[in-house]
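In structure tokens below, several structures.
None of the figures in this text is laboratory data; all of them are computed from the coordinates on show. These numbers were taken from a predicted model, which means no experiment stands behind them. Cβ atoms are built from the backbone, for glycine too; each structure is taken alone.
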Structure 1
Amino acid sequence: MTPALLREQIAQLTAQIAGRPLDTDLDRWLNTEHGPHSASYADLRASCEAGVAQGWLANREGGGLKYGRIFKPADELHGFSVDVVDMKDVAGPHHVHPEGEIDLIMPLDAGATFDGRPAGWLVCPPDSAHRPTVSAGRALVLYLLPQGRIEFTA
């Protein structure tokens, strides 16, 4: 596994969602077409797990979680940035998504959830906010942010 291969996998996904509103319809579509039962989910999960194990994903640590922006927004990623976090029974810093956020939830422990959601996708609409929380174990979460926009609150 390499960062270039992960970038290619994500580019294939973002090509399918580019220009779509970040809303409940996209949430439903992602979970139907690319949910935990799909090959695309399995491939992305395996890539993220390998990247964490190899030390080039989620390679910073603070506030009880490991994190890192692996890719800045780029044309081949259809304007999305890509971050991966490794969280275990922790709440991250509160933030706002000016253009929305798309989260790929990959529980590493059976029963682990992200913001109360199990394995799969969570789409947060523009101007939504949260304190990202993993409960009941450990999970990796891949974040797609339109234009890399995120605003951390005090």
Structure 2
Amino acid sequence: MGNAQEVARQIPRGQAIRIKIEIDTNPPPGFDTETRFLLQPISFSVRVFELPDLFAGKMHAILCRQWKQRVKGRDWYDLVWYAANHPRLHLSHLEQRMIQSGHLKSKERLTPEVFSTLASTAIDRLDVRQARKEVEPFVKNPEALEIWSKEFFHDVINRIVVE
């Protein structure tokens, strides 16, 4: 939560900020939560998924989101953030999410090898140029996205620690 507090300090006094909060009202089983405390703008606590379970949700979006020909570059940007900062992925929770969404049969198991194959396939299908273009308006330094390539994302996936 240090990032949220740092962002709050950077916002000029009196300037409005909007924060989007997503609430999963029907999460699949097999996740862990923790209580986090924020001190600004007022002190409060919130119960949240632990990071490996949040990462499982992000990987579910990358592997299973169906946007026809559109690419959601923000998912790929978040993938890079997770791999760099909190690379632990709760594989059994990802499996439960994929079963719930119909992308995996209930009898199938999501092994590290199957995950690796699915991730590689998603990267091979990725329109990197379109992903970069979609995320550029949200990035402070768009030149940082120039490194994005299929080879780059294959390297990122290899940094994930599957639990």
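Of note:
- Each of the structures 1, 2 was assessed by distance in nm of label points 7 Å out along Cα→Cβ at positions 21 and 45; the largest value belongs to 1.
- Of the structures 1, 2, the one that 2.3 was derived from, the read-out being distance in nm of label points 7 Å out along Cα→Cβ at positions 29 and 141: 1
- Parent structure of the calculated result 1.1, given that distance in nm of label points 7 Å out along Cα→Cβ at positions 101 and 125 is the read-out and 1, 2 the choices: 2
- Label whose coordinates, when helix-only ellipticity at 222 nm (-39500 (n - 2.57) for each DSSP H run of 4 or more, over all residues; to 500) is calculated, return -8500 (choices 1, 2): 1
- For mean count of other Cβ atoms within 10 Å over residues 93-100 computed as 22.2, the structure of 1, 2 it came from: 2
- Among 1, 2, structure where distance in nm of label points 7 Å out along Cα→Cβ at positions 53 and 85 as derived comes to 1.9: 2
- Test item: distance in nm of label points 7 Å out along Cα→Cβ at positions 37 and 133 calculated as 3.0, pick one of 1, 2: 1
- Which entry (1, 2) yields the derived value -0.19, -1.26, -1.64 for log10 I(q)/I(0) by the Debye sum over Cα atoms at q = 0.08, 0.19, 0.21 Å⁻¹: 1
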